[in-house]
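Please find the structures below.
No value in this document is a laboratory result; all are computed from the given coordinates. No experiment lies behind these values; they were computed from the predicted model shown. Cβ atoms are built from the backbone, for glycine too; each structure is taken alone.
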Structure 1
Amino acid sequence: MDMSSSAPAIETAGLTKRFGDLTAVDRIDLSIREGEVFALLGPNGAGKTTFISMLCTLVRPSAGTARVAGRDIVSEGLAVRRNIGIVFQEPSVDDLLTGRENLQLHSMLYGVPRREIPGRIDRMLATVGLGERADDRVRAYSGGMRRRLEIARGLIHEPRILFLDEPTLGLDPASRQAVWGYIRDLRRRAGTTIILTTHYMEEADSLSERVAIIDRGRIVELGTPDELKRKVGGDLVRLRCGVGPEAFSGLDYVKEAVREDGGLRLTVADAPRHLKALLDRCPEVEEVQVRRVTLEDVFLKFTGRQMRDEEGGADSIFQRIAVSHNRR
């Protein structure tokens, strides 16, 4: 689906959020195309969830502007909410209700015409593979089933834009792959714009057309996964041997050589081809590793730190809202 000539699904200009002296989101300018799968990468506290929360009208910006589905997030908040779906990081379905009842309740809250609700519920349950468990209480669902029900709930009112906040957090590998397959199918069939926040680098690499790396409230890099990986400059070689980085100076295929974790990390163009020459410069080799670049390496290069897969943290507004919603 070519969406290049369409108006942006999301457009921000100087979008900023401050909490007292802390600037959580710092003047972000961003345009996301209709029908795009767009990933936001960043550790907890980097600002990604606060940024998404502003786009969803859950948090009011301190400065700047944003339009979502053509609507201003401040002056047209209700219209924005009618055009978006949200899948929270923390579970927010009611486990005392059945899957069908959860979707019924959400349909009514979002003003889906009554005559359309039964058909939409049946279609969504079938789409996420829960048709046979529709009338079971959610407390009997597995983690993967609950996540699929969350996605169905976020889509029942047919939003143009879907926000997925850590959609596979805590799922086993099989359930994670099932959710990935559903996200790909959703984009292909419906052309839904999907905004994905994740700590899982392979998730962003596998699903997204473009990736933004957020650190300390700002977008530090933006591009396709392949574009970002090319910026690292080559394959990665990790060595434990009796020399320092200076042993590899002057080699045009060695783009970078630095000390790391008691050894050396080299960024090498076409490492398999040059590996023997590299090892010839090491008098005693204790360990050698060679691998292709990943988004984890991109993140490390541009932020100076590794991604952390932690729960909680300062930037967890979706979690707090989901919990408070369940208690009401």
Structure 2
Amino acid sequence: MTNPGGEPLFVRVPTNPIITPSDVPYPANAVFNPGAAQVDGDTVLLMRVEDLRGISSLYVARSHDGISNWRFDEKPLLTPNHARPEEVWGCEDPRLTWLPEREEWAITYTAYSDRGPLVSLAMTRDFRDVVRLGPVMPPDDKDAALLPSRIDGRWAMLHRPAPIRGGAHIWISFSPDLRHWGDHTLVIEARDGAWWDAGKIGLGPPPVAVPGGWLVMYHGAHTTASGPIYRVGLALLDRDDPTVVLRRSDEWVLGPAATYERIGDVSKVVFPNGWIVDAERDLVMLYYGAADSVVALATARLSDVLASVNAMPQPMHRRATDVNRVGWS
């Protein structure tokens, strides 16, 4: 997808990949899928780092400009704790949401239990100390992020449960206290057939409030004879009722094209978990894992992104029904 001037909507920085396993001060097979935040004048990335056993932990990197001169914490912020069976096989793929009401960052991450991946929640103010709240969704579930503010008095979380049969879609759930979740509602469905987002989709970075709604980026995994291709699209949810999809891209906005995206531990993958959206600078900085091996960065003008979203098709405004809503558990 291009911007109104006919140029690519998201442009890769020329120094990509911006972080590789050889850059970090600890043994690592892969460094990828970072969440992103701005803290005390720094861009903070909470990166998934796979060690030489194949187990992942979450490490912090900081940079003044968000592109170069990264400073790496030597110890992980979140690493598998064998007293917590939900993460015995790893901590993966974090998303970071600032909660103004609580004055802290919510970290939603995939905890890999020996019964499958699930969604866990932790809290931090400075990415130096962290408090685990524990699992909030059972296996199999992942690709989760909170909305930054309550909807009608309740917290909202987008996530992607894995069904026993059929496609894997994005759902939303609600909670009064960040611990007990219900009103599980299907929001964005994976398409069928030859579409780039057919069969399996999942949330990218946390949703961002923009004029007209919640800006959502999501990945789609299109299955081919040589394996899946992970690409990225956009959607817009209603601001007051995020179960309603107002816009959704037919075309992907970023797909694996560069060598570091097409060759790696998992080839042909762009997988964004974090972005910095700066309205004053008209800038989106999108951080993503490339080929499950390195961290890369693409940028866009926020005004171009919003113009592109507003030009996207309007899907049917299907609200929650008895078919796609599940009551409180």
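Numbers for the structure displayed
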quantity	calculated
Comparison of 1, 2 by FRET efficiency 1/(1 + (r/R0)^6) of positions 119 and 271 (r between Cβ atoms, R0 = 25 Å, to 0.05) - largest value held by	2
For -0.41, -0.64, -0.93 (log10 I(q)/I(0) by the Debye sum over Cα atoms at q = 0.09, 0.11, 0.13 Å⁻¹, calculated) the corresponding structure among 1, 2	2
If helix-only ellipticity at 222 nm (-39500 (n - 2.57) for each DSSP H run of 4 or more, over all residues; to 500) is computed and equals -10000, the structure in 1, 2	1
Value 21, calculated as relative contact order in percent (Cα under 8 Å, 6 or more apart), assigned to which of 1, 2	1
When volume of the Cα convex hull per residue in Å³, for residues 63-142 alone is computed for each of 1, 2, the largest belongs to	1
Read-out distance in nm of label points 7 Å out along Cα→Cβ at positions 79 and 279, computed value 4.1, structure in 1, 2	2
